[in-house]
Structure I
Amino acid sequence: MRLSRKCEYALRALVEIAAAEAQGHRLLPIGALAERTHIPEKFLEQILLVLRNADILRSRRGVEGGYGLNRPPPEIRFGEVIRVMEGTFAPVPCASVPWGEPVECSCPDPESCAVRIAMRHLHAAATTVLDNLTLQDALNGAAERQQQNKGILNFDI
């Protein structure tokens, strides 16, 4: 499974907004967000609009404006964001369709297709992981990594 650049940027922007809020910033202006994440501002505008329409972000215009999370970081799950940005994240289209429903599948018998069955297992496992991974988990993981890096001594020999 490979996420689109748009989805990757959406996740990166959300993590950055969550980090800014953790530091006491109520809203993050789009220019600052684009600079911090290295995402082109025009592309970022489109992404943030999708996230705002999905009720993941809130925004305010004007001098004091910007973007903020609409819910706390522990309530925003990676799986939700990926579905908003990508639709499904099944490795093959037929892996996300429940058994017994009409399916667009190139194999002769979708009900007994070994590839579909295997990919449904992969889809289920990926869904479970991504639906349990929150923005807070991502922030915690980054903070832990930064602490580990501070503990490493760098010796030039």
Structure II
Amino acid sequence: MELNGEQLIAAPIPDVWRGLNDIDVLSRSIPGCEEISRISPEEVHAKVMFKIGPVRARFSGKLLLSDIIPDHSCSMAFEGSGGAAGFAKGKSRVELKQAEGGTLVTYTTEASIGGKLGQIGGRLISASAKKIADDFFQKFAKELGGETEALESGTGSE
């Protein structure tokens, strides 16, 4: 599955970068986030409750950051397990650029999903993933005191 998109956040790049690296801001922005902790500057662990189609599960996972260029970009590798519901793992890249009205956040994600979740149709998973991403950016922008605008419809594919 691939998920790509762009969001305009009405805040300057340094504020967006700080927010993306602040676990308190992330805990309030990530839909279904129950727990999040920073293990090291490059590693974050989280527990998140997701409902994707008919499957509802609590995922425990970790996120490893790499290729970090402060106030500009980073890459992430992630993996999570939802017990009988299945697992997800993949990689993502986030880039920040100055734009009129704030910061343009561009993201690309590639993920593989298995277990019960892997048996759900790809379109349903892609639509659910896009909704989770959109919800995250809306909450994140509010945490930073601004609004968000999807500039390009997030694309999803199996």
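General observations
- Comparison across structures I, II (criterion: Rg/Rh (Cα atoms, Kirkwood Rh)) gives the highest value for I.
- Mean count of other Cβ atoms within 10 Å over residues 13-20 - highest-scoring structure of I, II: I
- Origin of the value 35, where relative contact order in percent (Cα under 8 Å, 6 or more apart) was derived from one of I, II: II
- Looking across I, II, the calculation of helix-only ellipticity at 222 nm (-39500 (n - 2.57) for each DSSP H run of 4 or more, over all residues; to 500) that yields -7500 traces back to II.
- Entry that produces 18.5 once mean count of other Cβ atoms within 10 Å over residues 101-108 is calculated, selected from I, II: II
- When distance in nm of label points 7 Å out along Cα→Cβ at positions 29 and 77 is computed for each of I, II, the largest belongs to: I
A short reminder: the numbers here are calculations on the coordinates, not readings from a lab. The structure presented is a predicted model; accordingly, all values stated were derived computationally and were not measured. Cβ atoms are built from the backbone, for glycine too; each structure is taken alone.
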